Structure P
């Protein structure tokens, strides 16, 4: 039986070894989880190479992953710099089309990403995308013009812009966690990130109830706000 794959793009100065408990927890839900030790992953290049490497293991008879990785159920996720890197990995490389879905937590917004050398084009995202951020000052500093001065790592106006830039026929959700600062995003998005991957990669209808329809759980969960979705 083949399992879906989730590839994780690292945040600034973080490596896969720092995420080990996170990888283990995701694996407990039936996912194969892959990462690398690149601490500056914003370009998406190391993530692209990681995907190629892991998929090659699927074809090696001496690999623990031999014939165990689904080729059609591959997700990507990242936080902060890793969010920008995940977007680039899903849009700018020869193997970008292999991804079925993407999740980001406080992805560096376009103004910041461009200045740091991680520029991405959200209009190129053609797979279901769940984008999240926190309402705290570290993510949204409240400046008047987020494209003239630093507005935090992932301000609300940037989420709105990314959402509107994407095609309307691509499944998309944007939402923010109430009271969350940038450093809280890994833990506070964990439940809904997992539900998103279960729905997208394992066709889990129960998990999909978090997101789908006028009665979606995310719309009534008091921990979340600024929700917009097209499903």
Structure Q
């Protein structure tokens, strides 16, 4: 692959992390419920007044360790690279958390922000996966579960989302914070992020693959 293709690939990958972090942060700002993948870390950070980015880093590290356990003898040690990736990603979360003030009781305004959050989350996730570099720990553990149960990624994602929602629900009940982090925004995220990924890939995936040298088209910049 030529240098220009790698530059595009790295640029799109870093951009994907920024967009994904923005989407997840905006989701937390709505107060309508967060994405299932971060609902556990969000609820813990709120209950114990911890830094959201740091709590998410710990939770993502758990995802990486879980991947190694689930894959057993087929574990891939390069999956440990997801930990330094998580450090960078969660710094983006902290940055956006500090730089984006949002406080309103308007349901309409929060719903509008939720839509923006879901679109950003879907676009960021799609770009990250499409560049085929280090997977986000959330995607990595879903892939490991899919391989283990011999089901497709979509089914594994739904099951993992449900597991996270149940864990968040239990944490909320035990701590006396009923449905903390779970709400209409969580339901919208489950449904909407997948649609955002599909729409983005339909409109942009092939063009991005050509620029980054990942397309099967012989006229791309791959050697």
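Some notes on this structure:
- Distance in nm of label points 7 Å out along Cα→Cβ at positions 50 and 106 from the coordinates reads 1.9; which among P, Q: P
- For mean count of other Cβ atoms within 10 Å over residues 82-89 computed as 30.8, the structure of P, Q it came from: P
- Structure responsible for 16, with relative contact order in percent (Cα under 8 Å, 6 or more apart) calculated and labels P, Q on offer: P
- Value 9.6, calculated as mean count of other Cβ atoms within 10 Å over residues 98-105, assigned to which of P, Q: Q
- Origin of the derived value 17.5 (Kirkwood radius over Cα pairs in Å; candidates P, Q): P
- If FRET efficiency 1/(1 + (r/R0)^6) of positions 130 and 178 (r between Cβ atoms, R0 = 30 Å, to 0.05) is computed and equals 0.95, the structure in P, Q: P
- Read-out helix-only ellipticity at 222 nm (-39500 (n - 2.57) for each DSSP H run of 4 or more, over all residues; to 500), computed value -24500, structure in P, Q: Q
- Across the set P, Q, distance in nm of label points 7 Å out along Cα→Cβ at positions 2 and 194 reaches its highest value in structure Q.
Every number in this text was worked out from the coordinates using simple rules, so none of it is lab data. This structure is a prediction, so every number in the text was calculated from the model and none was measured. Cβ atoms are built from the backbone, for glycine too; each structure is taken alone.
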